[in-house]
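Bear in mind these aren't lab numbers, they're just calculated from the coordinates by the rules spelled out. Just so we're clear, the structure is a prediction, and the values are computed from it rather than from any experiment. Cβ atoms are built from the backbone, for glycine too; each structure is taken alone.
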Structure 1
Amino acid sequence: MNKFDRVISTLILLQTKKILKASSISERFGISMRTVYRDISTLKNAGIPIIGDPGVGYSIMDGYRLPPIMFNEEEALALLTAEKFIGDITDETTQSSYSGAMMKIKAILRSTDKQSLEVLEDSIAFSHFKWWENKSYLQDLFKSIAAKKIIKIEYQKADKSISNRLLEPIGCYYQYSNWYLVAYCQNRQAYRTFKINRILQLRALDQQFDAEHISLQMYIDQQTKAWKEQQQFQKVEVAFNRSVLQHAENRKYYFGFVEQVEEKEVVRMKFLNSSMEIVARWLLQFGNQATVLAPQALQSRIKELATELYEHYQ
């Protein structure tokens with residue numbers, strides 16, 4: 001990135017943060033701290049009222065307004081793609097808000113960029129079937145997280161029982177076609193994860209919480225580490241005939257895919273998985289087009305499942 005583009009990008013970055021540290025700029029653009037200080041000096045000399053010092057951080061003076069930032073064609077197309085994706089993974093309220101924001105963005109685009117968006121508007125789609133339904137709580141949750149407000153929810157657990165919780169929300173994440181809320185539960189005095197489509201009622205209280213909680217990413221990392229430590233992973237090796245290779249590759253990462261070796265007639269794949277039962281039931285669908293090379297216990301379980309299936313239809 002040349003100096004002009006970098007300085008402009010630094011100015012845009014400054015508008016997105018209340019305080020921006022020089023180290024963050026350095027990491028973002030892969031430049032030295034000395035170069036960061038020179039770029040900040042360039043902006044100051046151009047009349048941008050930047051306040052702050054090295055080691056503390058920088059910000060643009062309150063009340064200063066910059067003209068609208070123009071998007072280039074690539075950025076506008078990326079936003080259009082995101083708009084299509086947002087509609088598939090979020091609730092109607094969030095989708096509507098994003099569409100409203102996109103309308104404002106389109107209003108300031110150049111005519112040529114607007115034309116490109118119009119052409120592609122109906123040429124990008126996500127065909128994933130949305131079998132779940134979140135009850136329009138995402139926006140309420142996002143607002144509560146930002147304002148650090150305590151929320152009260154009525155929650156349906158996996159066993160269908162109902163519980164009422166007072167929560168200090170930390171963050172939300174999307175995984176395996178579902179949204180999840182991470183929060184500190186005042187009832188249990190511990191951090192908990194809640195599936196958002198099981199929330200039956202939600203109300204944000206006027207009361208705020210002051211506690212400094214663990215970050216969302218740190219919580220996810222801790223949970224992932226704890227889960228891995230509890231698992232007893234086994235090595236699995238399977239030879240797939242090329243006739244079913246496409247189907248195997250579509251799902252291989254769900255079963256702990258590690259390595260793939262191309263051979264003349266077959267493709268050997270290696271996996272690490274803690275549940276031979278799940279792997280056995282997955283491989284059963286490939287019939288004699290997949291051969292388990294290891295472990296022996298997995299071969300035996302597939303034989304048992306095949307026998308059970310045969311006897312079921314006798």
Structure 2
Amino acid sequence: MERTARAFWIGSPGHGEIRETALSEPAEDEVLVRTLYSGVSRGTETLVFRGGVPENQHAAMRAPFQDGDFPAPVKYGYLNVGVVEEGPAALLGRTVFCLYPHQTRYVVPASAVTVVPDSVPASRAVLAGTVETAVNALWDAAPLIGDRIAVVGGGMVGCSVAALLARFPGVRVQLVDADPARGDTARALGVDFALPEDAAGDLDLVVHASATEAGLSRALELLAPEGTVIELSWYGDRRISLPLGEAFHSRRLTVRSSQVGSLSPARRAGRTYADRFALALELLADPAFDALVTGECRFEELPDAMGKLASGSIPALCHRVVYDGV
């Protein structure tokens with residue numbers, strides 16, 4: 001009998017649907033995973049949902065196990081936690097993370113899954129892909145003891161960066177966001193909070209993750225002379241302008257991009273992608289990260305929920321999807 005699973009697809013920009021899909025029999029070096037939870041990475045996935053991936057970025061933006069092509073129809077996603085039902089004995093019955101879209105069951109190479117540590121609940125492990133981005137950003141940023149730092153943009157990535165910076169000794173960290181409700185999240189993560197107009201300035205480092213022109217401009221304004229902005233935002237097909245006149249040159253400011261698709265040059269010689277991912281999962285043992293999960297729905301409700309996430313009517317950071325059997 002043919003095995004099947006159900007998967008979330010973007011049938012056309014702004015329209016989600018659940019489709020049945022055939023599953024292959026797992027080969028000797030593959031695993032069959034039953035999904036427990038998946039997570040919606042709101043910034044990137046709602047941009048994909050709206051059809052906002054620029055044509056010249058279609059190849060770069062492909063998810064590891066994406067089906068279909070941008071703008072649609074496409075099966076897209078990369079935060080998936082499940083249980084191995086078939087596969088090598090060492091993985092059988094283990095809870096694993098995989099960069100897989102929203103689907104009830106799937107078959108992938110055993111090398112594509114990472115075992116979730118016993119210290120990390122499966123429900124929290126959906127954040128692993130986002131925390132991996134934060135790890136890479138801080139490898140790029142290289143903060144020092146005693147630095148004065150702001151994270152501008154309190155979305156999933158920004159909050160993950162702030163949570164990790166809260167662990168650095170002697171560092172003053174402020175989460176900056178236009179939404180006052182992010183103050184509760186900041187307190188749960190152990191960092192200060194400010195609205196953009198109230199943010200402290202004269203900073204050594206600003207990590208920008210708001211994906212707005214105003215946010216990046218404010219990030220530059222908050223820097224001390226010779227300070228650096230690490231840019232994490234993904235703007236999709238939008239063009240932005242920056243105030244690179246004014247004091248940008250006289251204060252010798254720097255804007256540097258960081259993107260999880262490549263290992264930071266600062267760690268490229270001694271770390272692998274697997275090392276970076278294992279570190280992200282290890283860091284998720286901290287229950288403070290639970291503050292980043294702000295919404296939840298059943299898998300069958302995902303087409304409706306994705307539309308609400310894209311419109312902003314669901315004010316979620318990470319929106320967790322729960323599957324049958326949980």
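Thinking of 1, 2, which structure, once volume of the Cα convex hull per residue in Å³ is computed, gives back 136?
The read-out comes from structure 2.
Here mean count of other Cβ atoms within 10 Å over residues 234-241 was calculated and came to 18.2; which of the structures 1, 2 was it taken from? The correct label is 1. For relative contact order in percent (Cα under 8 Å, 6 or more apart), the calculated result is 9, so let me know which of 1, 2 that is. Label of the source structure: 1. For FRET efficiency 1/(1 + (r/R0)^6) of positions 114 and 154 (r between Cβ atoms, R0 = 35 Å, to 0.05), the calculated result is 0.15, so let me know which of 1, 2 that is. Computed on structure 1.
Out of 1, 2, choose the structure whose coordinates give distance in nm of label points 7 Å out along Cα→Cβ at positions 58 and 218 equal to 2.8 when calculated. For distance in nm of label points 7 Å out along Cα→Cβ at positions 58 and 218, the value 2.8 is produced by structure 1. State the single structure among 1, 2 that was used to calculate distance in nm of label points 7 Å out along Cα→Cβ at positions 34 and 298, giving 5.5. Only one of 1, 2 returns 5.5 for distance in nm of label points 7 Å out along Cα→Cβ at positions 34 and 298, namely 1. One of 1, 2 was used to calculate helix-only ellipticity at 222 nm (-39500 (n - 2.57) for each DSSP H run of 4 or more, over all residues; to 500), giving -6500; which? Considering all the candidates, the number was obtained from 2. Each of 1, 2 could give mean count of other Cβ atoms within 10 Å over residues 42-49, but the derived value 12.6 comes from 1.
Calculating distance in nm of label points 7 Å out along Cα→Cβ at positions 2 and 274 for structures 1, 2 picks out 1 as the one with the greatest value. With respect to distance in nm of label points 7 Å out along Cα→Cβ at positions 122 and 306, the largest value across structures 1, 2 is given by 1.
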